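Each reported figure results from applying straightforward, stated rules to the coordinates on display, with no laboratory input. These numbers come from a predicted model, not from an experiment. Cβ atoms are built from the backbone, for glycine too; each structure is taken alone.
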Structure 1
Amino acid sequence: MRAAELLAQGTKPSDVARAVGCTPPSVTRWKEVIRKEGVEGLKAKPAPGRPPLLSKGQKNKLVKILLRGPCASGYTTDLWTCRRVAQVIQRRFGVRYNPNAVWFVLRSLGWSAQKPERLARERDEVAIERWRREDWPRIKKSP
């Protein structure tokens, strides 16, 4: 937009390029766009690409399904994997995703990769808390 202002003031393209830190051919291209479309033509345009396979409504429904957990969708463990999410998407919406591509869908929904924390079956929370409260302060190095 600064380049457009300078060009409107009659500044030479080479001087505009130097002022805004770009190449003179870019300024010449911008000047042509301004001539044809006006300053509005310089505004950023979304990059074209493949349209999403799931609509916003379907993505919202998918989030609700995911929040209910894998067990509610018929899986035996409470762990979502990309393969499972791809299967749910295909069953519920009729849209087929490669499990590797599901990650991009999940990221667009604000989800992140999580690794379940493994806890020993023999874990005794009461004994751990007692150790933290009584033993740890006794053996901890003092400053």
Structure 2
Amino acid sequence: MATAQNKDIYERYLKEVWENGNLDAIDEYLSPTFHNNDPIPGIPDGPAGERRLIEMFRAAFSDFTTNVVTAVSDGDKIAVRWTAEGTHTAQFAGVPASGKRVTMQGVEHLRFVDGKIEEVWVNFDMAGLLVQLGAMPPQGGN
């Protein structure tokens, strides 16, 4: 499959499933053998785990939006830098709702098979999110 198609599939996945909450479309985008190489503790692997992860973020951050900042592709793989925003309106990671508008960011490397996401490696800035929520003090000097 052309690399441009894989980037398009990923962007549609973010918008339809993560942003718009159409969890029934997960099977359209993820392979049945989907594997997250960087799972969050307590979240199972596979499409069912991805569903739980999405539910967790969408429940905690209302008006959730996503944005692909950069995407680079090579064959069946793409690397993506993304941001997401939402208002913290329900508990997340033990932090009670704060009403704060937050910006999340991360980098993902994805591998596609037959037009579906087969596996993902995720680097998500959880510390930056927790600082914005007031659950962790800022780190560093700036």
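Compare mean count of other Cβ atoms within 10 Å over residues 29-36 across structures 1, 2 and report the one with the greatest value. Result for mean count of other Cβ atoms within 10 Å over residues 29-36 over 1, 2: largest is 2.
When relative contact order in percent (Cα under 8 Å, 6 or more apart) is worked out for each of 1, 2, structure 2 gives the greatest result. Taking Kirkwood radius over Cα pairs in Å as the criterion, the highest value among 1, 2 goes to 1. Each of 1, 2 could give helix-only ellipticity at 222 nm (-39500 (n - 2.57) for each DSSP H run of 4 or more, over all residues; to 500), but the derived value -15000 comes from 1. Assuming 3.4 is distance in nm of label points 7 Å out along Cα→Cβ at positions 5 and 85 as calculated from a single structure, say which of 1, 2 it is. Only structure 2 yields this read-out. Between structures 1, 2, the greatest calculated value of mean count of other Cβ atoms within 10 Å over residues 53-60 is seen in 2. Which structure, out of 1, 2, was FRET efficiency 1/(1 + (r/R0)^6) of positions 69 and 133 (r between Cβ atoms, R0 = 25 Å, to 0.05) derived from, given a value of 0.15? Going label by label, the one that fits is 1.
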